[in-house]
1. Can you say which of I, II returns -7000 when helix-only ellipticity at 222 nm (-39500 (n - 2.57) for each DSSP H run of 4 or more, over all residues; to 500) is computed?
2. Assuming 14.5 is mean count of other Cβ atoms within 10 Å over residues 65-72 as calculated from a single structure, say which of I, II it is.
3. Identify the structure, out of I, II, from whose coordinates semi-axes √(5λ) of the Cα gyration tensor in Å was calculated to give 31, 27, 24.
4. For distance in nm of label points 7 Å out along Cα→Cβ at positions 169 and 353, the calculated result is 2.1, so let me know which of I, II that is.
5. Among I, II, considering only mean count of other Cβ atoms within 10 Å over residues 185-192, which has the greatest calculated value?
Structure I
Amino acid sequence: MSRRRLTAEQRLLAGVSIVDIAEGGKGVAKVDDLVVFVDKAIPGDVVDVELTRKKRNFAEARVRQLNASSPHRVVPFCDHFGVCGGCKWQHMEYPAQLTYKQKSVDEALTRLGKLDTSAMEAILPAPQTRYYRNKLEYTFSNKRWLTDVDGSDEGLEMRALGFHVPSRFDKILDIEHCYLQQDPSNAIRNRLRAFALDRDISFYDLRQHEGALRNLIIRTASTGELMVIVVFAYADAETIEATMAFLQSEFPDVTSLLYVVNQKKNDTIFDQEIHVYSGRDHIFEEMEGLRFKIGAKSFYQTNSAQAYELYKIARDFAGFEGWECVYDLYTGAGTIANFVARHVGEVIGVEYVPTAIEDAKINSAINGIQNTKFYAGDMKDVLTADFVAAHGKPDVVIVDPPRAGMHADVVARLLEMEAPKLVYVSCNAATQARDLALLAERYAVRRIRPVDMFPHTQHVENVVLLTLKG
């Protein structure tokens, strides 16, 4: 039956109770032996659904009618909710979001890692649930995504500046107000779009790779500094000058006004030249008296305020006494390394991206930190027995890997090094659980604390302290 096309009657399920939330953020229902993942449904809802996809033992569905609302359901505050791919949990009250985030971490560690989670502490809430991101990237497109209220595209302006619609790389939702980044982010986007439309500047065609305006990147900082980057698809001097002069005139307080000419077929700018139109080529972020230089290509945790709390938890878990040799693996721009450097003897940072390592060194120099060393290279290749012999066996290892977690060779090297303490910071509890299960050969879990970095989404960070057995 799973391979046959369902009839209209077979696609409809009435009176379905939502009992849980899946890792991807969808509501979960169980109908006989079938698990149904329901978009935009939350636990406590009773809904009629239409199946959009069906396999042997699971299905995906959308809500056709809400029969009874969950006690956790609230009215979304953003007009773009449900079409925009971000903030998928705006229809669920924040305390309930925290409950299900903590539950997801607990289930990943116990189910996938077979770990004892009795040491888990309460999730740390985000004090600010709106306007908390310090970086947003918008896309210009000549193929605007039309919503139900737009009607036919006949006579409508089809150029848009906003976010990609989920599962549609070539369609952009025109954004009027986004609740993710503080002012003047919305004003910059809206005024630049109006200027471009008024001047009839072409917007990028994501299929044909034509059009002048391609991307807009806005970075804010807790210091109040602001970076704006406009990405053009080709070097038209007149268009570039008019656009950048407009932004400089309209927003004279921008600290760093930059532009990029990206003629590639992908949007990444890490291999592109950054042009300074006005101001500096960087802004500064600040944390506990430390200053971090943020350039157009720099990595920095997207939620500045909550990143500070995350790093404090990692430092607290490590319990430094002032003399330790610390390895900070997947160090990025050295934010954690520099954050803990004043509390330890020495920090050795390793990161795959060479430009990030250069940022890490600069951030140490800016803050007068002299007890850090940074190395670029693939972790499994850098972290050898010779490397450990040259730099000393670590007393504490901090790891903050990407979502894919750690390579098996890196886990094996950690088991060989036998650092007395290991602090594992993760943005993906599933891959963290996998790695912790491997580390359980020599390490015991002592403390666990989830941290909410991204309110109104299903994403959650988690910090785990492990100590060497025996």
Structure II
Amino acid sequence: MERLLVANRGEIAVRVIRAARDLGIATVAVHSDADAEALHVRLADSAVHIGPSPAAKSYLNAATIVDAARSAGVDAVHPGYGFLSERASFAAAVAEAGLTFVGPDAQVIERMGDKVAAREVAAKAGVPTVPGTPGGVQDVGAAVAAAGDIGYPVMLKAAAGGGGRGIRVVDDEAALVKSFPAASREAQSAFGDGRMYLERFVRKARHVEVQVLGDGHDVVHVHERECSLQRRRQKVVEEATAPGIDDGVRAALTGAAVRLAREVGYRSAGTVEFLVDDETDEVFFLEMNTRIQVEHPITELVTGVDLVAEQLRIAAGEPLGLRQSDVVARGHAIEFRICAEDPDKGFLPQPGRIGRITLPGGPWVRCDTWLEPDTAVPPFYDSLLAKLCVWGPDRDTALGRARRALGELDVEGVVTTASLHRTLLDEPWFAAADFHTGTLEEWLA
């Protein structure tokens, strides 16, 4: 691999470009009209314009991106996260163009991207899943019958896709009958597939995910991350490793993740997501994300493993260079997602122009961002501005370092979620890691 096209924008494009440069790989950026002067464009060795500002006409236009890759003479395409990263059709188009897709094969993306198929893989690998329907249900009648067997409350989930879209929690049959059509329409709109499936809703659970790396033959886990603090099923704060779980639960999580990845011959970096029942410590498989995750930096901070570099090496055909005994977690890391949203106004997006900025630094502070002074925050894309990550030899030290880092952070021109994080740090339940997937929304309410 000598030349790489990065099919993304923002901080993840910057991150991939830097990893490629460390490995001596030349990079080609892509950009819409809105991103013509963006940091990732200037950091890359060259750049290609791919269309107007709306994502549907640029970063989501697979044919245009493949054409750009061909014209730029690259060997490979890295999709980052979001946009086209989990579109099996995009991975297939890249391969059909004679290029390397930095990620798993299209067949694996398709198989693990369908929640019903992924549950079947989990069952075959001996990985426990939340009790639910064995396949997708097409209509409300079938959903009512299934819910009667599973028992209320149940969660309605889109069979395809993720990101919290098409999900409803219902407590009884009347609520299910009312919610099913809207959830199915949302799934159809978001993923082109209106099938739903049902699973038992665990009221008090932690959302814990395991990072894996595979080369198609060998698989290792790179420990776990705590992702329970969510708003509208979108992660807000993540930690590595997960506080509040014991070594037995941790072994069950990592062992299940490795078995699942081996079952599909996984190749690249991926994440296996689980629910951990707070009352019983039962572990249930949720889904697999077949891409690099937003929260990957905290895993890098506790393990010293450059996950993006490993992705690129594996895609270039190198065997996995890590044994499980090589991957040791040390200390504790926390990531705070800094978004252009106003927490005091219902998290209303805040596009605008950045004025002066002060990014935190110092020992064991990492800030992944695309922000620069006098930069426009466009209204067309995700509101993520930066990922502020801190490490400490223990969680208390990391929390103290987070207070200092968040205190240094200053972004003029747009309102951000930094104020929310500063407030969270003063909450006793957060300091004690006493939370579950519903805690943040309950606290906000």
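Every number here is computed from the coordinates shown, using simple stated rules; none is lab data. If you're wondering where the values come from, they're calculated on a predicted model, not measured in any experiment. Cβ atoms are built from the backbone, for glycine too; each structure is taken alone.
1. I
2. I
3. II
4. Answer by label: I.
5. Looking at the calculated values, the largest one is I.
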